[in-house]
Structure 1
Amino acid sequence: MVAELAQRAGLPMPRVFVMDNPQPNAFATGRNPQNAAVAVTTGLLEMLSRDELAGVISHELAHVKDTLLMTVTATIAGAISMLAQFGMFFGGGHRESKAIVEWE
């Protein structure tokens with residue numbers, strides 16, 4: 001099932017793990033789609049039908065697909081933050097206000 005869903009999503013086959021735990025849960029991890037892993041618990045496997053399980057696995061594969069986008073987004077946000085801090089360090093925000101208006 002995971003291989004078929006990954007192929008439909010245009011992703012390489014992730015490693016698949018089944019955890020012996022009665023609590024229903026699933027998650028995906030990995031720094032990129034080539035190193036991804038999807039894990040489900042035995043509790044989830046026992047609780048859901050095949051179609052419901054396919055929906056959960058598809059959801060987890062969507063997280064795998066979003067990993068690269070989130071990495072790029074976080075990098076850009078960090079770069080913007082760093083530039084703003086440099087601006088504050090090198091004189092930004094230390095100027096006197098010129099907004100004082102004299103009334104006659």
Structure 2
Amino acid sequence: MFHSLGEYGKAQEYLEKALAVRKEIGDKKGEAADYGNLGTVFRSLGEYGKSKEYLGKVLAINKDIADRNGEASSYVNLETVLDSLGEYGKAQEYHKKAL
């Protein structure tokens with residue numbers, strides 16, 4: 001909700017709290033969702049390097065838990081960030097992996 005309102009600092013604060021709880025209880029799918037949402041917040045702030053870092057964690061978790069749909073979504077989200085960073089070759093590679 002805070003992200004939608006443009007309150008990125010609050011969104012980050014609450015997502016980090018949620019992430020800590022998810023890690024504590026071992027909720028890998030929820031952890032991936034929180035990392036993904038944090039990646040989106042950082043992308044909205046133009047912090048593409050940080051966004052890439054968090055989205056990379058989502059991809060790793062989705063691979064680890066064998067969530068193929070999540071893995072495909074991770075590649076698409078990373079593709080968008082890589083495109084913003086001008087890493088077009090890697091973005092194209094991730095696009096193909098998502099397919």
Structure 3
Amino acid sequence: MNDRDAPELLQQIADLLKSGLETKVEPFPPTEKEFARIVGELRELDPGDIKGKLIVSGFMDHPYGPENWRCADCIYYLANRKWCDLPELAVPVEPDWYCRLWRM
């Protein structure tokens with residue numbers, strides 16, 4: 001995917017989340033072992049399976065938890081591109097979205 005496709009993909013993702021797509025928000029991976037298992041699940045998906053990526057990674061279109069975790073505060077978030085740079089995800093994201101692969 002190139003940057004020219006990002007606005008359309010961002011809208012597609014927003015529409016999927018807004019439509020009530022049920023994702024695997026829990027459990028949050030407490031250790032690297034669980035984190036690696038989720039990343040492994042993502043690797044098994046076709047790179048173009050956006051819906052699958054959203055489900056496995058537990059995407060939400062709003063901050064999550066008592067700390068209001070959000071993409072903008074994650075180490076994988078590229079603010080200048082509004083992009084998740086975790087290689088297994090590699091999707092455009094809004095700053096106030098969240099996924100269970102969030103890391104600070």
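FYI, it's all coordinate maths here, none of it is from the lab. Just so we're clear, the structure is a prediction, and the values are computed from it rather than from any experiment.
Side notes on the structure shown:
- Answer label among 1, 2, 3 for the case where helix-only ellipticity at 222 nm (-39500 (n - 2.57) for each DSSP H run of 4 or more, over all residues; to 500), calculated from the coordinates, equals -27000: 2
- Between structures 1, 2, 3, the calculation of Rg/Rh (Cα atoms, Kirkwood Rh) yields its largest number for 1.
- When relative contact order in percent (Cα under 8 Å, 6 or more apart) is computed for each of 1, 2, 3, the one that comes out at 22 is 1.
- Given 6, 28, 33, 21, 10, 3, 0 for P(r) over Cα pairs in 5 Å bins from 0, in percent, for residues 29-76 alone, calculated: source structure among 1, 2, 3: 2
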